[in-house]
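Following are the structures in question.
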Structure P
Amino acid sequence: MGLPLSFEFFPPKTPEGAGKLRGVRQQLYALGPEFCSVTYGAGGSTHEGTFGTVREILAEGMDAASHFSCIGATAASVRAQLAELKAMGVKRVVALRGDLPSGYGLGGEFQYASDLVAFIRAETGSDFRIEVAAYPEVHPQAKSPEADLQAFVRKARAGADSAITQYFFNSDAYFRFVDDLRRLGVDIPVVPGIMPITSSTQLMRFSDACGAEIPRWIRLRLQAFGDDSASIRSFGLDVVSDLCAHLRDAGAPALHFYTMNQAAATTDIVRRLGLAGDRP
């Protein structure tokens, strides 16, 4: 058995999407993940879709982690949602600041993810394993790399158990980030986030939005393939599998896949690496 694996989904917006995702999850469960997480979806507007998908995953016998965003939230609303998650049987949360809605000032009782982590710990003790976000290539809104590093240190010291990174294609950035944390006395696991490459335009759009760097040689190869989706998928499988193999061999504690609610690309990478575990 290789590294622990986890898979991320976003809540579907339609009944058709929900049905399709159920099939995708069953395919990915066969790979033996440790848990599956569910995002707030684009804009983070509501937790209903997130909690509904989390309920389904738990009912399917899989450990589920709910993303939990705090921008604009009150202590009372967070307390109520934590109680709802606990009643559902959720044991993990991914604590995030969340995106500011358009035209929204810095309101609410939580300014930073570290505030949310501290609140969850104070309110619930050790009821939840708390995951936080990490940005090896620096958060796009950070004032500086050092400021971003210190923001992460605050999350860890507030009580985070582990971290999941933004996806990246430059492993040096990840290992430098981990080395910097260790130098500062932070020793929680930092799990690489992995983005399969299946679409050139989709990858460019996401990367521009979240600040993930696509190395020039990858960008140029993808552009050269044009609309040849088979070549893009084959090239993407090679690139991401090689990245995962390097991360595994160099000591990454686990791998977290951004599945984009698709099964094929993640399955191909995991099987190529020989990481598929037998689900109990």
Structure Q
Amino acid sequence: MGKKIWFITGVSSGIGNALIQAVVQSGDFAIGTFRKQEQVDAFNQGHVGKAFAIKMDVANSSEVNRGVETIVQKFGGIDVLVNNAGYGFAGGIEEATMEEIRNVFEANFFGALQVTQAVLPTLRKQKSGHIIQVSSHGGFKATPGFGVYNASKFALEGMSEALAGEVAPLGIRLTIVEPGPFRTKFAGERFGMAQRKIEDYQSTAGVFRERIKDVDGKQEGDPHQAAQAIMQAINAENPPLRLPLGKIAIATITSKLESVHKDLESARKIAESTVYLF
């Protein structure tokens, strides 16, 4: 099999940066996105013939469409799309403004959706490809104080789960990656906080705000190991729909599944009593 062409959004740091490095080291070719032109220029100068960078804000539809068109014209196609761009946000549901909420959704859900829609015609024409949606263990189980972010990732997972079924007959694969806490800049400079604070939520959302500040740089996850896990999934004969990363992610998802199972069992009689008797 020849070189794969990877298109990875959000490669300035964290898992995205580790992944584009791993792709280059593997001998595949990678195209990554940055938000600043100086980052693009510096990357391209250091990766001639091995990788390529473009300036793209995934929330900007014209930049997305232009960027994907450039990639396809310049490199002939896309084998792997990794929707990695996005950011975290903490605050109670009532504390967050609609503007703050919309901004999170633009980056974490609508941005990934726009990029996916822009790339799909190429994948359908090829009758091949693999879409990686970088979600979170927080896209499977919600936490007080993290609800806006959780909602954006729940939306991403719902869309992606449906899309996986739509594109499977076309030869296109899809995997939802669900990292737990990783030692990236996720909880650092780009992490968003609701500007409003309501005292009644101090023991719930407020506790989460403080905890997220304390964990930065102390997370269990290694971004370079995450990159290797994603590459293994890409090369697997039967890649999973969901790929949790990290011990905390496994514990979080297991806890949610156990909770749902308990609710199903306790509500079974009531649920089954609501159907017509034929």
Structure R
Amino acid sequence: MSQQTRRAPGRPKKASAEAVVDAPEPQVKAKKKAPILRKEVELEHTMWEIPKNGGIAFMIQQRGITVFDKEKDQVRQMRYCPNENSIWVDEQSENAKKEAVIFRNGKLMVPKEKPNLRKFLENHPQNMSNGGTTFNLVNETKKAEDILAKEFGQVEAISAVRDKDIQELLPVAIYYGLNIDRSTSDIRYDLLKIAKKKPSEFIKAFDSPQVAARSIITQASEYQIIDLRQDGAYWFDSNGLIVSTPVGQKSSDVLTRFCLTEKGSSVLGSLEERLERLA
């Protein structure tokens, strides 16, 4: 008979502490966050406004209003009658009762339950979209987009004042006529006021050749490299004329425009070189 191997008496051996420590930890996969579901619901009402001179109450003209109906290819008379399904007089009943259309404080909200009033306003000759000058439909989405663009533009301009190196800010400061012989904080503070007031113009200034040229010319004048006189711009050392200034114009403006031309580019390059030697 074959002999069976017998296990030694006693408890089974425990895994060593070292083995437990070295055992790889199970990796837990990070759960993806479920997207937030949303429905973009269109406004059920329409808002109309009189941008200028709406006053407390403004009544839209109804008597004798004729417009060209594209669907019928003819000129038709229209009026607003809340008890009728059509705005066209030739489609209204004998019991049609006209009702005044009045803007209050320059505004008129038209609910979805009044589609004929909306159609009346859409076709009215005083509607700005039809070439009129009195009222228009307020596009709430477009209005929000315009406000966002304006606000984000201001944020971008303010961020530029905060984040850009002072050497990047100085040409813009010079362009706006600021005194740059002050502390960095004072210069940034004045630029901040300009950035808030004219954000779009301010941002464009950093990539403007005119701003860069004006900065160089202003410094060249201050360090007596050029002499800006009433009749023209001159080299300070040789008294040689760079460009003449027409009557009624500023020599700094004339020289800036000149330096941005092909003929004047060498002058601008020379001014840059001389300023670099002074630095």
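22.4 is what came out when mean count of other Cβ atoms within 10 Å over residues 132-139 was calculated for one structure; which of P, Q, R is it?
Numbers: P: 22.4; Q: 26.2; R: 15.8.
Here the read-out was taken from P.
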Item to complete: Identify the structure, out of P, Q, R, from whose coordinates relative contact order in percent (Cα under 8 Å, 6 or more apart) was calculated to give 23.
Response: P
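Every read-out reported here was derived from the displayed coordinates using simple, explicitly stated rules and does not represent laboratory data. None of these values were measured; they are calculated from a predicted model. Cβ atoms are built from the backbone, for glycine too; each structure is taken alone.
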